[in-house]
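What follows is a set of structures for review.
Derivation of every value follows stated rules applied to the coordinates shown; laboratory data play no part. Values in this document were obtained by computation on a predicted structure and should not be read as measured data.
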Structure P
Amino acid sequence: MKSSDDSIRKSVPQRLKRHDLVMGILYKFSDLYESSAAQSIWDIAFPIDELRKHLKMRFGVEYTSNQWVYTQLRRYEDEIGAKLFERSEMEHANRFNLKLHPNMIEFVQKQHLYVPQKIKLANGIYDKIQSAVQHQSIARVCLGAGSTMYHLAQIFLDRQDQLIPTFQLYTHNAGILPLLYSQQVNYQKLEIFSASGKLDPITRTLIGDPQHIFPTREFDFIIQGTSRIHDGNLYIESDTEQVIKAELLHQHTGCKILVLTKHEFQDEPLKNATSYGKITDYDYVVVPRSIGNENKKLYDFRFEQYLDLFEPEIMNWNYSILKVINPTGRVTE
């Protein structure tokens, strides 16, 4: 007869799948950043020995080799074709600090940054949309560029059987298309419309004719992110992508929501980039909820400079949904 100890040992995995290992480490980086006085997540350096202790405590998996953990991270990077981590050598070659790679600019890389915050934001946006369209038979939602849209698309997929209206999801975000075209999609609940055009390899967006990107210009909601905000102006690295963003923002109708992690607020604009819009072009802004003044970040202070533009609508423990007051002082409907 097998002992209970044998059953327990068999129920605990000997190692994590690479994706789970990476996500567990990225969550830890976000937690360390939010609880520290560091002003950038790239300032966080995590000793590999402490990382192994975290994995054992969090997942019940004990790794006996520092190099084995790092090798799994490198193999995951090879699988996705992007760098996520780097190591800083210490006195002993097998003892080192793990840091995030400093130049994470591609969609696949950004998809792994600030994951807990993005999931919280995506849940807030989903709840906002669902409550507004529950009496409709069909709801049209445009999911714009940005890695937060990946998490929002995943929520639509996870909750598709609970959807009250049929949702038509329109997107030019090629990074989320594998999710939306997967076999688990219930196409009676989710109808998917994708744009056509050339693929931008950095932003993972489909760049076609901006004036005819979708068969309709009328939506219930248009959801977009941005790369940088300076002096109220919005910027994105890709010139072709900013044309599409401007078209969706200014030439398409619907409730427009800007989703931000707050890291977009900076002291200077993007170099050699043209602004495609302003915060006040949107109807709502959704940001992570900051509670208390402990370990306040620079981006919190920068964001607070814009508070006069907003009227709070929903203040959740995890996120804030803010109505934007347009320049005439009228709160948007």
Structure Q
Amino acid sequence: MPSEITIGASSDASGADLERKDRGRNPGRKWARQALAYGLAAAIIWYLARGTSWRQFEEVLHHVNAWEFLAATVASFACWFLGDNLAYARAFSYFHGEISFREMLPANAAHYFLQAVNSVAGGAALAFLMSARKRVSLLSSGATMAFLGLVDLLVMAWSGLAVALLVPNSWLAGERAYAAAVTCGLTLIAWFWMRGRPGNSVLRWLYDRPWLVSFRDAGPAIYVKLGLIRAAVFALQGAILYFQLASFGVHVPFRQVMSFEPAELFLNSLPLTPSGLGVLQAVLILGFHEYGTRAGLLSVGLMISIAGVLMRLPLGLWAARSLADEGTH
């Protein structure tokens, strides 16, 4: 199931401070934003479902291979959770002191659970727990998450550009110029941080911020190591998506699923709606409308989103215990 990846979840630790200030000034503003986000998701789904009858949805659900879908979805969740956990553990170890894969699990559980409700809250929880554990500032912790978000974007951009150039009949082949522009832009951002202290006074002020240590200290080797972890997770998600679609009778050629995966990941990671609800369904219809009915694609997309939220809920107890333990130290 698509995750919000690090991009949406790592809107740096300052998000936590902003939320606390916002609640103090106007408690209703937070709920208004949440209602707006869910309203946008509902509007997208309603728009996508136009012209599709309930009978068509019933027909799709009647022929679903439930066990195949369940197995693929559990594998997807495990892949995301464990892959994210490994990437976070490595990233924090590089910049803030060694942390093991096992030590990272409770913080990632809190992140996943809260992310189902609010991506800022999920990112803030992870930043808080890592700040408390590694004794670094919330801003530094959040910046490290944002750095991993940059790595995610670079992996998606470079893989998308490779698909656009090497797979002529892929959806991305028609978007080569956009893929190249995004890839160049993101690569320039990484180059800015790797090249050293800039001469321009304004850029130097930004570069010297103490809490941006992860961006300053990351050399090519760190980008490559973290990028390989993320690339492996993304590739596995593409393979799993193939089986999720097939379980709903949407038989897309494996090559087409894998070639569309960079675009699917990028679009679904945009922090527009909670857990990508509505966005994922739109992306699946955009990429695979030639291979399945709108009812079939919308159904599988909705089931992926619903399963994603349900699988995060059991992490709540683990998350609550982690937050309580750290809060008492």
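Where does the value -26000 come from, among P, Q, when helix-only ellipticity at 222 nm (-39500 (n - 2.57) for each DSSP H run of 4 or more, over all residues; to 500) is the thing being computed?
The read-out comes from structure Q.
Where does the value 17.8, 64 come from, among P, Q, when Rg and Dmax of the Cα atoms in Å, for residues 87-254 alone is the thing being computed?
P
Given a value of 32 for relative contact order in percent (Cα under 8 Å, 6 or more apart), point me to the structure among P, Q it was derived from.
Considering all the candidates, the number was obtained from Q.
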